[in-house]
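The data blocks that follow each hold one structure.
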Structure P
Amino acid sequence: MSNNVYVLTSKASGAQVLIDAADDAPAILSLLTDAQEDTGATAHVSGIITTHSHWDHVRALGEVKKVTKAPTAAGEDDIEAISVPTDIALGHGEAHSFEDIELEVIHLRGHTPGSIAMLYRDPEGTAHLFTGDSLFPGGVGNTEDDPDRFLSLLTDVTERIFDRLPDTTIVHPGHGTGTTLGAERPHLAQWKARGW
């Protein structure tokens, strides 16, 4: 599986947030170190967020937590399915501060019961949305041909993301290349009609 792993680093405080410790702990730890070199502050991991419980998004979680000693966080409805203990339960609409990095939790039901997206509102620029496997260029995530799960996910993505956020919002998915809400918005009706 080719997964995306994201690191947000505060240039002011050195705080880092890792989103999805998917696989290859040495590469992730190297990524964290490389990000540290870009800041004048002493960098340190303030939180490790898991967007959902699927195996391909948590394979390095235990090792990265052991090395960094950072608290882990995940959507409250996925916590029991994650093998590494979760320190912070994330609920829809909550804002969580990892030192000076503030992220908003958006619960997106359907790919897994507790899938979440994390929204970073850059005070000096564009909003960034880390969507895990719930939103990709070209559609929503896999709901295993379950029409109820698909409708749930499409409804959440529409109401909680597209109805609230501007077209300039950059989408960072769990796999593949990114996109913007503006590029995807015209296709919502097509996604609903095709059923996936």
Structure Q
Amino acid sequence: MHRPSPDSIGTAITLRPVGTVHSTVQQPFLVADRDGISMREGHDASMDHIRSTSGAITKIVFSEDCTGVLDGIEEYSHLMVLYWGHKVPEDSRSLTHVHPMGRTDIPKVGIYATCSPARPNPVLMTVVRLHARRENVLEVAGLDAVDGSPVVDIKPYVPAQFPKTEVRVPAWMDGLMKEVGERRV
């Protein structure tokens, strides 16, 4: 995969984690390597795994130097959590095409046409339901992040900022979402 140098696209960036995920999920259920992505041994039914994590309460502990940044967050029901896929191996970050969710019954597509964690910069995002805030700790439901994942940002989920009509997804993604039950949080 051709990767432009930082000089050709602008200045390199540095992300500073603002918090850490504390979860019962110890390993990602998808494994990425040079050949693509596949289900981790013991996770033969990925949709069951996704369904099982959608209601679990996960804690996000924010750094002490982030005091004040969470003020007012409890007025929202849902948040977008952006986190770093710290368990995505470096060699899988050069993948260009994968079978979505490692499913060989779905044709390979470009990595940016998927929600795969195996991407050049494994910045991952999940919309979660805010359960509670306790000082610098958020308790959320629906976060599929691995324990120890660095959180790089959160944003309130504001439905008016997202299109509701004329939204299109490929048939394979629509099928996956139906299998998951569209994982509402």
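Source structure of the calculated read-out (Kirkwood radius over Cα pairs in Å, for residues 92-147 alone, 13.4) within P, Q: Q.
Can you tell which of P, Q yields -3000 when helix-only ellipticity at 222 nm (-39500 (n - 2.57) for each DSSP H run of 4 or more, over all residues; to 500) is derived from it? Working shown, then result.
Working: P: -6000; Q: -3000.
Among P, Q, the structure yielding -3000 for helix-only ellipticity at 222 nm (-39500 (n - 2.57) for each DSSP H run of 4 or more, over all residues; to 500) is Q.
Computed over structures P, Q, Kirkwood radius over Cα pairs in Å reaches its largest value in Q.
Taking 33 as the value of relative contact order in percent (Cα under 8 Å, 6 or more apart) derived from one of the structures shown (P, Q), identify that structure. Only structure Q yields this read-out.
Throughout, read-outs are computed from the coordinates displayed, never taken from laboratory work. Owing to the predicted nature of the structure, the values given are computational and were not obtained by experimental measurement.
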